[in-house]
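Next up: the structures, one after another.
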Structure 1
Amino acid sequence: MESTNKRKERPGSVTGWLMLLIISNLFIAFIYLIGNEKMPGVFSTKGMSYYLRILFSLIAIGNVICVVLLLQWKKWGFWGIVILWICVFAIKVFNGAGVIQSISGLFGIAMLYGILQIRKNNISAWVNLD
């Protein structure tokens, strides 16, 4: 019995982007777990409660799981990322962040969707997802 996954091909740029997402989300989870107020710039966790840092770490790990699902040709990995983004949006708004600042994650979702439209052999990675 031949697996249908053997015929699916993903452009190298899509694979590279998904690998970058895995690495960056693992880094983000690590920063939230070990972060402290003395870290510079965007790595600072100043003003964040311990529980909020843990929650954002878990969301970043959830993103890693969803990206792995995308690498395994599962479309619901994409929808999982969308759901996690909605959670981050709600958490940020609830904790006093502005809507504009909170909605910035939408750019990442649109970019991921666009990258999944890249074609190899005239078939997009999106179409190949189950």
Structure 2
Amino acid sequence: MTTQQESTQEKSLTTRQVANRFFELAEQGHFNQITTELFSQEARSIEPEQAPFNSVDGLEQIVQKAKEWQDITEETHDVYCTEPIVSGNFFACTMGMDVTVQNQGRIKLDEIAIYEVKDGKIVTEQFFY
């Protein structure tokens, strides 16, 4: 096995460990803990153009965006996250929620989320919905 292959396997293992921990916490509904435990301080969160929230840079801004979402969410009826698929420094999962949102009523959201991992931390999250 070449050094490059060994390096790739080590990165995949780190990514897999992050992905597994992400999934474990998501299944328990601990989304705030995912952010504080698994995200890099310099992480970037990328939303689609039509999203009600903007893309943001930095852990502090990601935490603030999550807080703003929680503030307008009146009730959470259901949340799900599928087991992650890992490839190199990336993992992806489908996630969704059934929530009642202020001034919008009850809505169901489904998305694909892709995460990039470097040095054992999530550095990018990107949502497609």
Structure 3
Amino acid sequence: MARTTIQRTLVLDAVSLLGTHPSPEEVYSFIIQKHPTVSKATVYRNLKMLANERLLLKVETPSGADCFDHNCHNHYHFQCMGCLKVFDVEIDYMYDIESRIKDRKGFEFIGHDIIFKGFCPACKNA
């Protein structure tokens, strides 16, 4: 585990405070409001390290930038096709889904990520 630095703490706190599955750019914009000397490269590097250490969850989205989640337990996501924001989905995580797949090609499944898509209430009503 990497040592805790001020920049690392700023990045971790920003993702938690934003609470909206922010993109790296959103995290950077949030941090420089109070800490203008922090570079974009520092923010990106720390996001990557924190995700590698599983202190943040990197959510790779099919459309839009990857985003980060402070909620690191296994769960599913929803991406709005209007605003591209990502939200947590309240459904029990299916730990055994890989065992239900009938595989004839020899794949070894080690996990899964599911992102549901549609429109959030704000975009649906717009």
One of 1, 2, 3 was used to calculate helix-only ellipticity at 222 nm (-39500 (n - 2.57) for each DSSP H run of 4 or more, over all residues; to 500), yielding -12000; that structure is 2
Rg and Dmax of the Cα atoms in Å gets 16.7, 54 when computed on, of labels 1, 2, 3, structure 3
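Laboratory data are not the source of any read-out in this text; all were calculated from the coordinates shown. Since the model is a prediction, treat every value here as computed from it, not as a measurement.
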